[in-house]
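What follows are several structures.
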Structure P
Amino acid sequence: MFAELAEKLEFLPGDVICRQGDEDGYLYLLERGTLSVVAEDEQGEKRKLATITPGNFFGEINFIFGARRVASVIADEEALVSRLGQKQKNALIQRMPALYNRLRDLGLNRWGVIRFLAHPLLKDLPREEQEILTRDAVSSVYPSGTVLFDRGDRVDDFVLLLSGTMDLQGEASLEMHDGDWLLPAGGLDGGASLWRATAVIECMVVFVPLAPMRDLAARHADFGRLLERGRSV
């Protein structure tokens, strides 16, 4: 059914399928060939982030959330791609809701990880160390009024607020904003929460298991000191 909605496009080696910074709103499915995902930093230095193989979707962040593309996708060899535009989005939702929901969850998680990588907390870490942290990271969006965790709940993740506002109620009242992070009361060993955390404005949150954070803090003293500036939950 996806094939009925999509158009087929062929690319030669070196062709750019989609470009970093674009907001064209397309979703892609690679049918044949291999593609490289390449990001360019502010200094113009290019870095390959991943390889896309047949059967995999890409572009779901831009297609679903409207965010600018964070990397370019370039053909390594002759490639066949199926492309779906915004005009077909409603048809996809109606005809294939399970696929759309899967793509939304995939896009949300990728978007959260990308924003996590751009956070000042990680900017000075080697690329391989960043990849260790993001390997098991999970992104979630919480509507206004949602309780993320309550006092006494076990918290075994590093919690980074990417967007929105979070209210913390305990022995005092605190408010968290974009870029703030939370550590369990037991630090990197985890522990029971001291706060009831509620989304005031819709929140995008990244959860990272404490074990790799703990190992990284042991190897990089500066990273460990930065972590301590977050709030204990």
Structure Q
Amino acid sequence: MTAYLVIDTSTRYGAAAVWRDGLSRSVSWRSRNNHTAELMPAVRWLTEAEGIAPDALDGVVVSVGPGGFSALRTGIGVAKGLAVAWSLPVAGVSTLEASAYPYRLAAERICAVLPAGRGVVAWAVYGMDDGSWSALTEEQVSPIAEFAATQSGGTLFCGESAADVEEALRERMGADAWFVVESAPLARLSGAAELGAAMLASGEAGSATAIAPRYLRSPRITPPGAPKPVSGG
């Protein structure tokens, strides 16, 4: 039986799991901007609780975003480091796609929504196209009002920010908008695991050097101010 280590630190919620044709054991937490201190103890606990040695793993799966800048770097950095240290292949999975995938049989259109700042969301729509799972839109970032204006009825909305957009969508579509409100990222983690496991099994995954965070917009960086003059003594 194949076994994969799965890591997701895309947002304020972090999660990790050992996947053995299903989530064998998982752990999740809400981070206070400290995924760096929380992730490795979680990985250590998982492998010890499962009684699985690194050489018994078949690969590493990591969510690559969109998400928080430092949060993504933490998860991807740990996944790449472990993959190199343990000589394992690594699969990078879209966090939006991972959020939508568990609900692929629930509706024709599944829109995953993630936080991207105050009043702004990252989103994409997925569904079955000629029997194959695929993205129906590009991943993008929009203010909530603009996002709601682009959506159509008969869509299932899911993901960490589904509750944030519900009011705007209800005003526009009423009962023709369906929602899955999640309190923890375990469904997203399961989606990442299934997608990543398929990539690893088919040989689509590659080396750690090919994995990079997926940002949909540039970080907000305040430029340094002009140096203050130094008064003479």
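Below, the figures for the structure above:
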item	result
Comparison of P, Q - label where FRET efficiency 1/(1 + (r/R0)^6) of positions 13 and 213 (r between Cβ atoms, R0 = 35 Å, to 0.05) is highest	Q
helix-only ellipticity at 222 nm (-39500 (n - 2.57) for each DSSP H run of 4 or more, over all residues; to 500) from the coordinates reads -10000; which among P, Q	Q
Among P, Q, which structure scores highest (criterion: relative contact order in percent (Cα under 8 Å, 6 or more apart))	Q
Computed 0.60 for FRET efficiency 1/(1 + (r/R0)^6) of positions 53 and 85 (r between Cβ atoms, R0 = 25 Å, to 0.05) - originating structure among P, Q	P
Parent structure of the calculated result 17.4, 53, given that Rg and Dmax of the Cα atoms in Å, for residues 45-180 alone is the read-out and P, Q the choices	Q
Among P, Q, structure where semi-axes √(5λ) of the Cα gyration tensor in Å as derived comes to 29, 28, 15	Q
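Taken together, the values in this text are just the output of simple stated rules run on the coordinates, not laboratory data. Remember, it's a predicted structure, so these values are computed and weren't measured experimentally. Cβ atoms are built from the backbone, for glycine too; each structure is taken alone.
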